[in-house]
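Only the coordinates and a few stated rules stand behind these numbers; no lab work does. Owing to the predicted nature of the structure, the values given are computational and were not obtained by experimental measurement. Cβ atoms are built from the backbone, for glycine too; each structure is taken alone.
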Structure I
Amino acid sequence: MARVLVVSYFFPPLGGGGVHRALGWVRHLPAFGWDATVLAAGPGGYWIHDETLAARVPASTEVLRVEAPTAVALWRRFVAKEPGRTNEVRDDRLRALARFVLFPDSYRAWARPAIAQGRARLAAGGIDAVLSTSPPETAHLVGEALAHGDPGKRLPWLADFRDPWVGLYYRTPMTPLHAYLHRRAERRVLARADGVLCASRTHEEQLRKALGPQGAKRLHLVPNGVELEDAPAAAPASTERPRIVATGTLVEVPALYAFLAALAERAQKEPALRGAVEVVLAGPCESGLEERIKALGLAGVVRLTGPVPHAEARTLQASAAALLLVRNEGTGYGAMVPGKLYEYLDARRPVVAMLSESEAAELVRAAGGVVVAPGAGAAAVTAALAACAPGGTSARAGAPVPDEAGIARILATRSRRALASELAKILESVRAG
């Protein structure tokens, strides 16, 4: 059995959207001839935890946890110390300072101890390849150092991009110097990796143009996926009110605020709406969201759960009369296809997506969902309420209707087991090369 060293800062018991890709790989790779050793952050490395996911890590997976004084760890330890906190306490001034000082990201302090522990593991033998996955991009600094550290024992290295390089595409670089450093670092990773994995077709096309015909041969499309192999979500408890459900990380998503504002306006015009529908927002959120909900007069309509175990999120998705999909928007986000989109499709519930024109929007439409612009709160509310309406087709005019055939076509290649099979083939090819 071959073994790959997976450099993934986010890994259970840490929670959030960033853990599922690596977790899916280590769960299914052994069936295709590859065990995994994971180099990950320690439990203090992030503010979202999901202990239930740790139980899903196979016994054959070796996990090396590295604590480090990253900006996030220090923030959690000395500033945001509220016990039982379910939202993200933000200080934009400190975040800006971290982006200015720390390169390529606020997790930079993790690199040195992670490289040291990784090299110690390599010296013990039995590692056949290295795979680093970002964000954070610091993981690629670690992956490169481990794969290229010993010229006499160079290992094949795959650089995986769950999202495009954050400091270039999702956040405007602080200065021209920062932009130059990010571009140079991205080019170095793309040039030195034996294979580059992209989670969306859009990102793959962007890199194909940047790398040219020869470099493009090292590109591989490996989308985010969903655990179709799991048992279906438990039957949801019956509720008096139909639910509009949004799951995932609800941070820096202006579309959600547009939806809530439009819902408040609609409820003011139609008071009966308050007792007719419930909006459940399940996941980590900004500290100001609860206050905003109260200010809009939606306290009895909108419920915040805070972070929930992944299985509970899937059950909430299955209980929804309508699923609301929102994400970060702006320059560069067109290449982002949220992993939760595939979970939404697997739930076979009506989907209302507040998205710019993008690959994600195309997938939603292909599955029978309704797509509106990120700022079109009124249109999103209208579509979601139509999905909640009792009665037949005429009562639900304008509601999204899941397209079973379209969903099946999309998910046929998004099973995490099928994606692990493709990854195993890529690992074999770079090892042979």
Structure II
Amino acid sequence: MKELVYELYKSYGIYTNTEKMVPSVYDGTIPVWKRLLLGAHTIARDQFVKSATLFGYVIGHWHPHSEALQGTAQLLVENNFLEGKGNWGSNIGIEPTECAAPRYTSLRLNKKLMEDLVFKYIDDVPWVDGELEKEPLFLPTPIPLCLFGNNEFNMIGFGIKIEIPCYKLSDLKKRLLYLISDKKEGKGPIIKPNIKGCDVISDNNSLLNLLTKKGKHIIKFRGKYEIDNENYRVYILGWSPRSTFSSVFSSISKEVGPDNVVYLDESTDKVGTRIRLEITKNRNKEKVFEKLVSVVQKKMEFSLTYQIYAVDSYNKNLLSISVDDFLLKSYESYSKVFDAYITRKESEINKKIEDYLLIEEIRKHISQQDLIKKDLDNIIISLSNILNKPEEDIRKILNDYKIKDLLTTNLNITKLRDELKQLKNLDKTHILQEV
């Protein structure tokens, strides 16, 4: 029994990390992210659909775990991967608000961002058996999705804690272009984690270590604030994403004096988070305000620990990696898919050119009346002899094209050859320039 429990517990841990909690090293998604985005790409690419409809589609095809979809969809809306209509909650102000039930909200893929960056080459990704139906092993994106957005990625896995920084997409593109450059010089652009309402105050060496070295890294931040000396007020605009405003205010008021300071939430969708702190007493107001400013300056500084884990979707290995490693792994998998796409498209175009050239020859020796009156087998034999082409090639052309199409189709071979040239000249980094 002891050995059995150990083996079952170990199997459960591996399943939890590789199939639930840890993002793929090839696209930066956990399975529920990938499946929701795939569902939106399939049925909610051009129009909003009811959230319940999208959830049902995803549950029925790939993800038989309905309890996970609502919260995940809210996160994907917050990160602009999906577009939401209706009440999708808010992270503005003192406390986040929850979104409405799926029957009251709608979802649509953020087509402008996601179609080119994530789904442009989805047909050329390996599709594998999933929990229900076949699904892509990964999404073909050059930049891992968990590395950009409006929220850092935090997850408790089996025996590990995953804490992944988020960056601006524009910064990640600059860093990746440097990493894949043939002429890398220096340390490249040193990009900073992006936390709404906060500034990074760590030095460049710490930021570079986070980019280049695996393991734990501590990065220092400062929540933004404004001081209104004339009215004895301080406005808090941001704080640690791993703390609540209640805990921040409790710490401030404890030092200033619980009866000396109060807060008022002035946050709106237009201005964002804006919490007003002000002195409650007129006696010694200047001195108390001076203390408040001093405490706020100190309490707004905080540190976050980051440690990046990802799972190799092919062999289910758990990896500890750096930001740069993550970028390169995702770009490498995207590159292979891009090459497969180019090979497939070139083959398709070349085949079409061959067909068109053969059709041109056939047209010289056949009319619509011939096709209507004569026996197809005799026509094939006759054309094969005249053109010195295998009968199976002639038969395939006659089967693939209707009589009208065979004789009237515009055989623009020049256009096809131009498309072939464009494919050969297509740089796989074009997505980074276009999105």
task: Given a value of 6.2 for distance in nm of label points 7 Å out along Cα→Cβ at positions 263 and 415, point me to the structure among I, II it was derived from.
output: II
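I have 25, 57, 17, 1 for P(r) over Cα pairs in 20 Å bins from 0, in percent, calculated from one of the structures I, II. Which structure is it?
Details: I: 25, 57, 17, 1; II: 20, 41, 26, 10, 3, 0.
Working through the options, I get structure I.
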- request: Tell me which of I, II gives 19.1 when you compute mean count of other Cβ atoms within 10 Å over residues 55-62.
  value: II
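From which structure (I, II) was mean count of other Cβ atoms within 10 Å over residues 279-286 calculated, if the value obtained is 21.6? Kindly include the intermediate steps, with their values, before the conclusion.
Values: I: 21.6; II: 12.2.
Working through the options, I get structure I.
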statement: Value 16.5 of Kirkwood radius over Cα pairs in Å, for residues 31-166 alone was derived from the coordinates of, among I, II, structure I
